[in-house]
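Rule-based calculations on the coordinates, nothing more; no lab input. None of the values given here were measured: they were computed from a predicted structure. Cβ atoms are built from the backbone, for glycine too; each structure is taken alone.
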Structure P
Amino acid sequence: MKKWLVAAIIILLLAGCASEPSPWLCYGGDGSRSLSSSERGPKRPRLLWVAEMEGENPGGPVVDKSGQVYVPHSGGSVTSVQPQGRVQWTFESWVSGSETTPPQLLLLPRDKILLLTLGAQEQTFELSSSGETVVGPTWFPWPAATGPAVTEKGYTLACHQYVTNVGTVGLLVYGLVKGGEVLWSQDFSNGSMSYYASIPVLLENGRGYVFVETDGDKNFLLALGSAGEILWQVEFLQGETRGVGRAIAASQDGTIYLGTPRIEDVWRIHSPGWLYAVDASGQLLWRVEAGQKVEQILVAPDFVVANILRTKLLALNSQGEELWQYKLTGWESNAVMDSRGTVYMAGINEGTVWLRAVDSQGREVWEFDTEHRAESVSYAALVQGTIFLATETGKLLAISD
């Protein structure tokens, strides 16, 4: 397999996965990956507490409805932190010592936790809420599935990439219910083409979306019904839409947004970075030039904001018309949006963890230096008015009013 394809798969696998209050189950907050919370974020931020965890290289924090925070880290480990910042327990699997990539973490019904380890050792570990291993059949059939999406009722959509017997990469998209029963699957494989998937998007009605990349001439956006039937697929030029990865999200009306990186070589620019919108019937609504890689897409009821790689926030209305731009200074790495449309940016600025708030009109509200030293920061989670971030040294920060 080509080195850049292997790297792309690893990047996709790093993704971790709204009710009263909304749980931040994984990357995107819910299956729609909208990166928007139904709650308000902080107006006057302060660092509430810092929890010291034993593991390093954490993934994004995962928060349940009670406010309990779970942080995957160090290969096959997870630490549970109480809402007040006290470490409750740490689980270290036998994989932990051999891998540095954090596992994926899903919260299951009945207070169960699922760890999916990545890399050379692909294993599934099911834990109780007290951090004890649950003995029983393997819940998840393929631990290496990319960023599974979960609904409130436990229905799960996942993508598994595998090497076929002729050396190409096949793609298996499948749906499961709580307890791990595979309801359906769609297999994409042949002897002459490889397939690679974005993280899947899943709405509460069971409709799912996956952007599928190939090494042929065409990529395609795939829409799936709750029984696994292919509802439609929209084709895109392969040269313009490589590397979607996490830059995919959906609104509750079924509009799908996806973003691409800037792609160029010594001869020409293949893509300046695009943001696309496709409606629920599979019709391309619009395409807007981003000017650089689209890192994240934040979806509000009446507008969408693209986080463009360390350059700007770009806000558009439902017709693809620009509402505003906010210029970034370069330290901002990732964002979440609250119920008011305020965007919270997190990153490392001159060696400490910083946050910035930008309101729904594109105006800066505040900047906040936590004065906590770090070299990198995880994706943020916003739950019950508190922003949670983990650093590479294994510290969990809670920021609120």
Structure Q
Amino acid sequence: MEVFGLTPIDAALSARGLYWSYQISQFIFIQTPLGLLSCVIGFLYSVLRSGQQANFKYFSIFAFIAISGALLFILPNRQVSVIKSAVEVFGQTINESGRSTDSLNIDYLHISVLLSFLSQLIDSISWGALSLMDSSLAKPLRFLNDPFSIHKLSLRFNEWQLDPITDIHLQRDLNDFYYAHFIPSLIKYQKQHGDLQDTHLIWPGHLEILRFYSNKERTEWDSLKRRVLILMNGSSDEWRQMRALMPQLELSLTDLEDQVVADSVTAVNRSARPLWLSICSGMLMSFPYVYGAVSACLFLAWPLLMVVVVITSRLSLLLTYLGGFIWVKSWVFCAALSYYVSLMVLHVQAEGALDFHWFWEYPYYLAIGSGLLILLPIFSLLIIYQGFQWVSHR
């Protein structure tokens, strides 16, 4: 079993990139004379520069690159038959990464030894560090178990709350109760309390409204509420995950059912998803695709880079490639840090909230995590760049 990438999506893209990189290398250096042509050009160019400088420095560099490139970077390859992502190793058990490479119509992948070793070396360091950080969290909250799982739940629950009740008979009965009993009780409530500004928060199951119902109306409402909860428990994975998650966050389940039912039976909170929440959703959902695609492009660029290095004899290109490789791989660690920070913000937001509506209506912790998901890779790029600058001047 080989572990590539963080999620099944980027693991599959990385595996494809490694496979296609091997195919390109074979095409350039084995199947066609393109590799030989690049070596001839590089040889002539190194001889010319050595002659101009009256020393064998450039020819020696060319000879080193040509020999080491063939023996270490181009020819060595290995076969991989089972592919899994870190999420499937640490959390999920299904092998989605392996199935996602079935379209290649091969029984195993030929990949470069050097690229795969470098990729898995950096990944193993990340997995070890993240496993230590995850060990202090409950399993459902661990990053390696399911990255941004809480954030995704907020987004799914927000979408579900826009139109949660699909039973047309239940909808009809709720509408009948709303106009036959709730509206008259609400009018009584307003007369008793005056012209209040918070009447938009009142719903058919509100404590202040329940005392205006007759015994028959109260019984009818309790029956409707049970039907709503039965529907939610039977058809809503989001609701079941919410109930399982709240104790893990050390949040009380008190009044959670009433708050969810309130949003489910009224149209007050049903509106289009805010733009900022849609943007955050797009950023989180696209991360594995962007990370996997950039990783695949790095692998694909390797054989082409080797052609340029052989021709120009510039070892600095390899260092630049290594720096870019480390930077892209650091995105996983940056994503994990953004998750942990947003998890701390979640606890702060939960402690200061009077109810649970913030979790699906105003999950500002999600915006913090999405913002850091963009900023932290930029910071890591600056750190890596400064590090390579420092090494190059030593």
Structure R
Amino acid sequence: MPAVGPFGFSCVYSRILMPVYSRIQVVENDKSYEIPLILTVYATTGMLGVYLSVLQYTVLGISWLFGRDIVFVGVLIGLHSFGMLVSPLTLGGLSDKIGKRKVLLVSFTLLAAGTITAGATSYLGAFVLAVFITGAGFSVTEATVCAVLADEFPEKSRRHLNFSQIPFSAGALIGPFVAERLIDYGVFFKDLYAYCGAGFVFLGCAFLFIKQKNDIAAKSAGEGRNIVFLLKNRVFMILAACIFIYIGIEAVASGFADSYFKIVAGAPGYSAAALSLFWGAMIPSRFLGGTIKLDAKWVLAIFLVITLIGIMGGMLLPWHTAKLAMFALCGFGCGPVWPLLMNEAAKSNPGRSGLELNAMVVFGAAGSVLYPMVSGVLAGASSPVAAYYFIAASVFIILFLCFRYFRLAKKP
């Protein structure tokens, strides 16, 4: 078999790794592959949630460890998101040409290399680079496993994409609590990144043996289709703007929770709980997003309004327990938004959604770069409260864009 793909590992892949799973190819009517595939994807999204919450829980401590102030919190989150922005442009779009399995093997390698380096290094420059590399692996992994589900189960893609985000939320829910307990038992907080790296190594190896029925690898599958092709599609660009704003809202709402409770609310003991509740409240709402029979337009509108109430309530209510409840309500509102927007993108090219979903991640990553950096400047100039008012105003914009998208999408 000739070597394929643009990377140096391709020869090893085609001659050594390909035979490992070529003997377990999927038969047309064989459904036995579905449960292992779904469980592996769910475990992957769960591990991504754990890592993201560990980053958000430790980012202020990392800033202090390297002698930086709160502005650097936004910089670190932004650098992670900048890695998420670059990699889908260079790697994610290849999934429809070389196959999603190969792309996942590269993205897991980036995740493992970045997190293990972050846990091991004592130099600021190396840590910054590690965060960037981890972000690069994060975005492509998240988009590509969603493309796997959308392409394997096109008739139930809305349900599967919502349900796949439940373990993500569960991982993000338990991440801060587990991190807090490990730190209490003497684990250095930066070592948590290396523990995440071990999980990514295991999951990357697991994907070698997982069958996929619709892993499109023919070059003709992606002929004439690239990021530029999507940029010319006005309907897709409105959808991309929605994901840009939403990811920015989510990144600020969760990323500044620790800073808000420690600096503004004066309740550092509540910060881990607030972050966990934010992600944990997404579990029931994502279940609802995958089962509720309402049109996607109205589901998005309802949950975005709930998000707005949670943000404003968290800032205006004076009691710590009420603020915790509002952070949970904000997470509940955010829950179904990402999978619903991604599902709309996947529906535009059934069976070959790798390009669309990676392009959505590009725009989402751009939002998570810009929003935390702007919010970090606003927080530095006044307090983290300014960051939350900034994202509250953004909810109105995304509501308008969502309704605009659905109007245009229905036109022939």
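Quick notes on this one:
- Distance in nm of label points 7 Å out along Cα→Cβ at positions 37 and 309 - structure with the largest value, from P, Q, R: R
- Label whose coordinates, when helix-only ellipticity at 222 nm (-39500 (n - 2.57) for each DSSP H run of 4 or more, over all residues; to 500) is calculated, return -23000 (choices P, Q, R): Q
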